[in-house]
Structure P
Amino acid sequence: MEICLGLAFQLNNMIEKAIEADYPGIQKVWELSVKATHDFLPDEYFERIRSMFPNFLPVVDLYVYRNPDTTIAGFLGVADHKIEMLFIHPDQRGMGIGRRFIEFALKDLKAYKVDVNEQNKQAVDFYIRMGFEIVGRTDTDGLGEPYPLLEMQIPSASNNHLTQQ
């Protein structure tokens with residue numbers, strides 16, 4: 001029991017607001033994570049997004065999860081009560097960081113929506129495990145390319161439950 005409480009305490013204390021000096025570490029995590037999970041994206045499209053990525057960071061509320069050595073293991077970006085970015089370093093996946101970010105996003109930031117690439121089955125399954133439901137679908141991604149997005153959100157009944165915990 002002490003180990004579980006200790007881990008929960010550590011996870012809670014390692015999420016913090018990102019600063020501009022974190023951007024290079026965030027970009028590195030994004031690149032590694034996308035390469036590991038978005039195998040459906042052609043290299044040239046990845047490079048296009050990669051060149052635009054730094055412009056996206058200042059327009060979201062950005063949070064990082066730091067390892068004990070202060071390196072960034074993952075990050076979360078939220079805007080208008082919607083999760084816009086959630087990426088975990090591939091070597092850190094399965095350690096509860098994504099779950100902690102979702103809990104933080106739901107309880108502290110009141111972010112109950114997310115769009116997920118339909119072809120990213122791992123992400124879709126993760127959000128379903130976290131309580132999100134598919135409520136819509138687009139034929140293209142945010143740049144108009146043929147990578148459908150699933151619109152997902154926490155059902156309103158769950159919102160009330162989560163905010164009362």
Structure Q
Amino acid sequence: MRSVDGHGKHLRIDGKLRVTNEGCITIGDRFRTRGKVSLNCEQGGTLTIGNNVFINEGSEIAATHCVSIGDNALIGPEVRFMDSDYHDVYDHTKPGKKAPIIVGKNVWIAARAMILKGVTIGDGAVVAAGAIVSKNVPPRAIVAGNPAQVIRRLDESQSERAASR
């Protein structure tokens with residue numbers, strides 16, 4: 001098992017952070033967790049977490065290929081990130097498909113959402129509680145449901161005002 005390859009300053013771990021790293025994990029400044037959080041990076045995989053990211057209790061990130069979380073992201077409780085199918089649908093002895101997960105800046109992912117392989121979540125987007133995200137999310141969109149669908153767009157001027165506070 002390898003250690004975290006790079007981490008920023010002022011990390012705050014309130015609870016238990018479980019890290020399994022056979023790949024490359026990089027964590028930015030002011031990373032915070034609460035409760036039990038699991039980061040798993042498989043051989044050949046990369047996990048990059050930006051600055052000022054918060055991950056809440058019970059969340060798990062599994063990076064077999066590539067997971068990238070942008071600055072100021074808020075990850076709710078029991079959120080799952082999976083960038084791989086792990087095995088083929090028909091032949092369970094063959095590896096499954098892999099594709100990167102990219103989460104933009106200032107994204108909020110609410111409780112029990114699931115983010116699947118090949119998804120990009122645009123800057124300022126919101127993923128509602130319990131959403132299953134299997135397709136890209138545009139910037140400043142709110143998505144909900146299974147599969148997640150855009151239910152509303154956020155006002156850009158409101159987002160800029162909130163970010164400047």
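Starting from the value -13000: which structure in P, Q was helix-only ellipticity at 222 nm (-39500 (n - 2.57) for each DSSP H run of 4 or more, over all residues; to 500) calculated from?
So the calculation was done on P.
One of P, Q was used to compute volume of the Cα convex hull per residue in Å³, and the result was 101. Which label is that? The read-out was computed on structure Q. Taking relative contact order in percent (Cα under 8 Å, 6 or more apart) as the criterion, the largest value within structures P, Q is that of P.
Between structures P, Q, the calculation of FRET efficiency 1/(1 + (r/R0)^6) of positions 51 and 99 (r between Cβ atoms, R0 = 35 Å, to 0.05) yields its largest number for Q. Out of P, Q, choose the structure whose coordinates give mean count of other Cβ atoms within 10 Å over residues 35-42 equal to 19.9 when calculated. Derived from the structure labelled Q. Could you figure out which one of P, Q the value 0.35 for FRET efficiency 1/(1 + (r/R0)^6) of positions 67 and 139 (r between Cβ atoms, R0 = 35 Å, to 0.05) was computed from? Working through the options, I get structure P.
Any read-out appearing in this document is the output of simple, stated calculations on the displayed coordinates, not a laboratory observation. Quantities reported herein were computed from a predicted structural model and do not represent experimental measurements. Cβ atoms are built from the backbone, for glycine too; each structure is taken alone.
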